[in-house]
Structure I
Amino acid sequence: MFKPTSDRLDYSLLLAPPTGYETVFAVGTTYSLDLDALMGACIALGLSECTDSELKTNKLYLFEALRKTSDKLIIFCEAGQIKAPGKSNKLHLLLEKMVVEIAIRKTKSFHPKIWVVKYENVMKEALYRCVVLSRNLTFDRSWDVSVCLEGKPFSEANSDKTKPLSDFLFALVKLVNRYDLDRTKKKSLLRLGTELLNVDFRLESKVFTDFRFCPLGTPGYGKAQSGLFKSYHEMLIISPFLSNSIVSEFNKLALTSPHHNTLITRITELTKLKPESVSKFNLFVMKDIVIDGEEKISEGDNDNKKSQDIHAKLYLKTKYSDSELFIGSLNATQSAVNGNIEFMLKLTGKKRNLNVEALKQDIFGSNDRNNPFEQVELKPDAELPSPDTENLEEIIKKTCRLKSGAKVLEAGGQYSVELFFTGYHKSDNVLISPLRKPSMEKNLAAAIRFDNLDLLQLSEFYIIQVIGTITSIKRVIKINTENMPDNRESMIANSIIKNQSEFIQYITFILDDNYLISMLENANHAGSFQYDYQAPVTALYEKMLKATAHSPGKLIEIKQVLELITDDSKIPDGFREIYDQFMRVVKKNAGKTKVN
């Protein structure tokens, strides 16, 4: 179940609709967010494709993924924790209406990591999926854990079982400014929360006998309600970050037992612990050879390589013949337990099937040579995190909690943007720039103006850079903007679909995913797409005829694309007329269905 060498999960498969289903609405939460990783989630949710597909670099493919999911997806993240991309591209603009930043009390954070997705098949039968993770929506390759539940509507479902999950979604609406959440998406989110009360989630495992959603920090759901802080006979904790007081509390909850408990953490956290706080625990950290053995790329910069470590949050405890396993976002820290908004899934079972020894066997392996972890003693002289870095993060956090706004001004085809930050005083070590024009840096101040911007350089995303004495950090923030032109998506579509060849590729893709994927992969290998007007157009019309009978919704999607394309030279002669004929048939068939 937890063997690092074999029990791997594919993030794409956790989100992609099951065969025969399509995504209706999805809500995700994360602490930190990578915009390119969000694009990958859109590929999985909208096109049922892997996020590491070769076509992730094809802009036609990405544009369709974003177009299909833009009105069906909300991702909530901690304000100030959107990673600055190594290189921004125009498709990032389409993510603006998906991303909602949450800024709670100054010293607390929005830290849950879950997905709740509703799918439907052609018969309008609904399927719901809840994915609980320790992983952020980034490209971080540290070790994480996740668990996935699926369920269907059931009139006799136990609403008490899903009420905590429903309450969590309702609470999200109250955490954001009403201007930060699109009205239509707000309704969809509230509708999803209501529907969950009648969903019967099932455990597809004989190991577990029951489960419980634990939205810590949501009103009515705190430390006491979680059940995590109760006495036990044996316990295993995996937490990358620690507070001595919380670990000490777990230590005191241990009952008399011949077993030693296990705490797996990062080596940098050991300096926070006192010997008496871990007297009943054996301590383990990841071996240096494993930490340095696999490179991960951070913030889209191929030259910025970092080592991996654990990022999983897991608590397994046993008492008599019963076991409880908690998986999710909760670190063993004061801020996590007593202030942050977190989300955990509690799984219960019998000790004979779910126990610490079996879990250790999975994680540590059968011998020391293959064990990625090593037992350690406390090292008070271990290197502490850089105070400078922590201070820079605090500046970002404070900046994101200022009241801010922006307004677009147009003059002669060029644009200017005026920004304001209420209560902020100019600082020489904090810079801001438009996401799409990072070279236009200015010192952050109460009032700022950026001039001479093109349409596709306008964005609600801005890069904030804080420069310290030793290092600097960059983050993306989102600022609500008035008077934003509504034709940016059309401009993006026209810049990506450059000619009739690409128009046919795109429309064919809408009608038949597999056909176009195969075509585009061949085109990528060849380095170009050789356009033969007659054969593709004939095949395209055949697919439109088939869609008229079996998938009329695809013709509605084509209509949306036609509305975006402003240059008629990119559309084959006669296409609009034939499309109109097909649409008349669709409307006629729809009328017959209503009559019957």
Structure II
Amino acid sequence: MVGRSRLFSVKMLPYYRLVRAVAFPSTLRIIILLFTFTVVGPALAFAFLSMNINTALYGGLFGLTIFFLPSILADLFSAYILLRYDSLFYLRRCLALSLFSCILWILILSIGGLLKNYLTNIIFPEQPFYFALFTVVPIRALAILSMSSKGIFNKILYIFLQPVVSTLLSTLFLTPRTPLFIILIPVTVTSLLPTILLLKLIESRGKCSIGVSPLQIFRAFLVDWLNGDNEMFERYLEGMGIDDKVNLTTLQFRSKGSGQLKGLLIVGNFHPGPFLNVGSSALPYMIKNSLEKDGGLVVAVPHGVSGHEHNLVSKSQNEKVLSTIKNLLRVTNYYDKASAFRRFTVGSAKVGAQIFGDSIMLTLTQSPNDMEDIPSSLGEEVHRLARMKFKHAAIVDSHNCINNVKDYTDKEIEDLRMASIQAIETLSHIDTSPFEMGVAKNGFWGYGPEHGCGPGGISAFVFKVSNKLSAYVILDGNNMISGLREKILSSLKNIGIDDGEIMTTDTHVVNGLVPARLGYHPIGEALDQDIFLRIVSNTVKEAKENLERVEVSSATETVEVKSLGSKSLEQLTDFMYSVSKLVARYIVAILFTSNLIGAFLLS
């Protein structure tokens, strides 16, 4: 059975891919494409009838006059008059919609030209040209009525402006058998009436299901996804959010000699999602960036055990977490002893464990098997068991191996649980020793979020306890491609590191940027792994070179926040899923009906 966090990942994948597949080129490129399609397309459509240069030139002139010029003029008027200040429909996107409309129109025109060679009763180009209106206008109506925030009068004018101007100018070349008003009136009715009814149905269902206007959420979502402005979308998430608690544990390491703060490990059970700049997606980097004021300090925020139900809903909730962390850092009770890194394996589960002062840190993984978010319930149980033996506990979901999104089996969860219990019980009876630590940080050397690499880069913590070296490498990304963890650990052995763990922050700033298989690139999927291995090795070497005696102080606190919550998350994803199916069925019905009417009128 798919868990709620998995449910979000699985159901969001089609939307990640769809939105990013519909990419908008630059304005100049759209105009060039519009000119090319509207001139070359009709030239070819006319040439299908008679393969000679004069017919093709006539078709090109037809396209230039009927498609290209009306599109440019109508879009300039729409962008600067009808839809002025609309957050989604500025000139580039108006031109993009015209490009799509014209491509569809010319495709139907071309099919008509081809069929004319086999069906002599087709009147070309009149019938296919006017018949295309019954497809083009309903699609424009659905796009504009659902996405534009302008008044209904402005939206209706924009829907029909370019198609009507093109239709009227067509009389310079065509002699329609059916009067234009007999064509345009049914086009108007079949485009507007069903679309308005569909949107009202969606609004009604949405308010019952999720308590707010789904169309307004949809527009806010697009404003953020396409414009990078998350304010409106986060306002709606605030309204949908529920009261939640985030557990935070900090481990701060300072030089025993100088007393200078050297490294911070911060683990919380918030989830860095849902995507891009929304909610807590960038929170690991925000924490790191806020605290790394001193050039020598390295801060890392590995992924705590949490799922999408613990996505914080807004920037203001992130500020609460950051404020709590800063308060925790004022709590200082330093210890100068730690245990050596130990690994415990049960089935597919591997749990790294280490004591730092009065706290225990556990790193959970099942690499090289696929792993996504470890269930929050398991994290809470392990945290509770660890706190029975230690004053503080930092439980990390290493989040470091994925090929496909999957849910955990009962056996995999039990393996993680048993390995964690073994680690807690074993370490509660071992001795600790004075320890050294070295830290370093690095960027991804030219790789960015579109490659799966977040702005927080690479953080390396190297520990030396009883002459054994271990390394924690924290990568700012959402998971890692299968096998990369093992390659990194193997490469670190070559520089004297005995063991350790490779973790990611699970940042979702990388999600939804590219039309990738998973909706994002796990680290290692879209970069040169050999180069990446060298970067990581060099970073760990640098950390190893500044090893020195340190002491550690840990603190734990709970902060009250608003998160998306499992119920709101499930309602939102279920509603989006049902609406997408409803819209797909409705579009088919609208286009079938309108085309049937068009065929009847033009026959």
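Laboratory data are not the source of any read-out in this text; all were calculated from the coordinates shown. Being a predicted model, the structure only gives us computed values, none of them experimental. Cβ atoms are built from the backbone, for glycine too; each structure is taken alone.
Taking distance in nm of label points 7 Å out along Cα→Cβ at positions 157 and 213 as the quantity of interest, name the structure among I, II where it is greatest. Result for distance in nm of label points 7 Å out along Cα→Cβ at positions 157 and 213 over I, II: largest is II.
Suppose you compute Rg and Dmax of the Cα atoms in Å for every structure in I, II: which one lands on 29.8, 95? Value 29.8, 95 for Rg and Dmax of the Cα atoms in Å corresponds to II out of I, II. Compare distance in nm of label points 7 Å out along Cα→Cβ at positions 101 and 229 across structures I, II and report the one with the greatest value. Between I, II, the highest calculated value is found for I.
For helix-only ellipticity at 222 nm (-39500 (n - 2.57) for each DSSP H run of 4 or more, over all residues; to 500), the calculated result is -9500, so let me know which of I, II that is. Only structure I yields this read-out. Looking across I, II, the calculation of relative contact order in percent (Cα under 8 Å, 6 or more apart) that yields 13 traces back to I.
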